[in-house]
Structures are given as structure tokens and as C-alpha cells.
Structure 1
């Protein structure tokens, strides 16, 4: 199963990485074909076609996200990752709206070390 289409998501990836890769300790790596963002090997976000998945989103952030976006849990083949909200987003979306949630997931990954 293909989770990520670079051709479709290229511009959004560049916009997000311009911000995310400037945060202290952030590295990027491809996993299952998806650009993933980590803090000291702790995954906090990754891109999928038509969206971004947050792996360290707080319950409060999930509630806020559900009010602004039509979020759903990320599904890896038959496994549903209930704690990982997938946020629909494209380059025309207001990226500034989701950056704060991505940053919160990043901050949470720093706490968990």
C-alpha cells in the first residue's frame, strides 16, 4: 500500500520542511515511503498523501483539530492507529493553522525522552 505521493505533496512538503527542519534536534527520514520527522529518534509527525499524521498529539489538540478539520485516525494497512490523528491538508490549506499542532507534537516528543 502506498501512503505517500511525492508528486502530489512536493510543494506542501517543502513548505512544512522550511519550518520544521529549523527546530532544534529535528531530523527527517523516509519510512514506508513517507517523509517522517523525528526529535532524537522519536517520531512526532509524518506526511501522507493529502495530509499529515501527528504521533504525539495531546487529547486537547485532537479535540481542537476535530473542530477545524475532518480528522481521522491513521490507518496502516488493517491496523488503525487511534492515537495518531491524520489531518487533511494540501498546499492551498492554511499551513499556519497546523504548524502549531505539529510543534506541540514535537514538544511532546521532547518530554518523552
Structure 2
């Protein structure tokens, strides 16, 4: 006795058709539920990455601001020291005009 692989539609009863309709409805509901969950995960990921990159941007901005704030006193002190060095050099040159020994020392140091 050979069995056929296909079943004709005439062999289904009304109950079988109702079960198939219920199964299709359940599958569609499950698919919709999974799609909703995927949409929720996608939305969560967008928000998460947005917060992450926003925080990184704020952190980089703070580091740049802090570096500029920290370097400003150093730049001021450097300017003051350069001005003081120029004044001392001028004073030594003026005094060297009267003192030949100091003039010789400054020439030996290329000042």
C-alpha cells in the first residue's frame, strides 16, 4: 500500500480548517509581538547610543575646556618670566657700557 505525500483539500473537515485558521491567527499574533519587541529594542539601542555619544561629547568638551584653563596660568607666568629676562638683559647691557669686565663676560656668553 503506497501513501501519497500530498493530501487533497477535500479530506479536511471543518474542524481541521478552523484549527488551521486559529494556528494562522496565533502565528500572526506571535509575529506581531516579536516585531513589537524588535522595535522596542531598536528604540532602546538608539537612545542608548545617543546618550553614550552625547556623554562622550560632553566629556571631550570638558577636557578641552579644562586643559585651556589649566594652561592659561602657565602662559601668563611664561610671559612674565620672558619680560623679566628682557629687563635684566637690558640692565646688564647698560651696566656693561660702564664696566668693561662685564662687557667681556656678556660677549663671551653671546649676550
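Coordinate-derived values only; no laboratory data. Fair warning: this is a prediction, and the values are worked out from it, not measured in the lab. Cβ atoms are built from the backbone, for glycine too; each structure is taken alone.
Tell me which structure, out of 1, 2, gives 14.2 once mean count of other Cβ atoms within 10 Å over residues 28-35 is calculated.
Only structure 1 yields this read-out.
Have a look at 1, 2 and say which one yields -31500 for helix-only ellipticity at 222 nm (-39500 (n - 2.57) for each DSSP H run of 4 or more, over all residues; to 500), as calculated.
2
When mean count of other Cβ atoms within 10 Å over residues 84-91 is calculated for each of the structures 1, 2, which structure yields the highest value? Mind dumping the intermediate values first?
Working: 1: 18.9; 2: 10.2.
Comparing 1, 2 by mean count of other Cβ atoms within 10 Å over residues 84-91, the maximum is at 1.
For which of 1, 2 does P(r) over Cα pairs in 5 Å bins from 0, in percent, calculated from the coordinates, equal 2, 8, 6, 7, 6, 5, 5, 5, 5, 4, 4, 4, 4, 4, 3, 3, 3, 3, 3, 3, 2, 2, 3, 2, 2, 1, 0?
2
Between structures 1, 2, where is FRET efficiency 1/(1 + (r/R0)^6) of positions 20 and 60 (r between Cβ atoms, R0 = 30 Å, to 0.05) highest?
Structure 1 comes out on top.
Quick check for you: by distance in nm of label points 7 Å out along Cα→Cβ at positions 12 and 36, which of 1, 2 is greatest?
2
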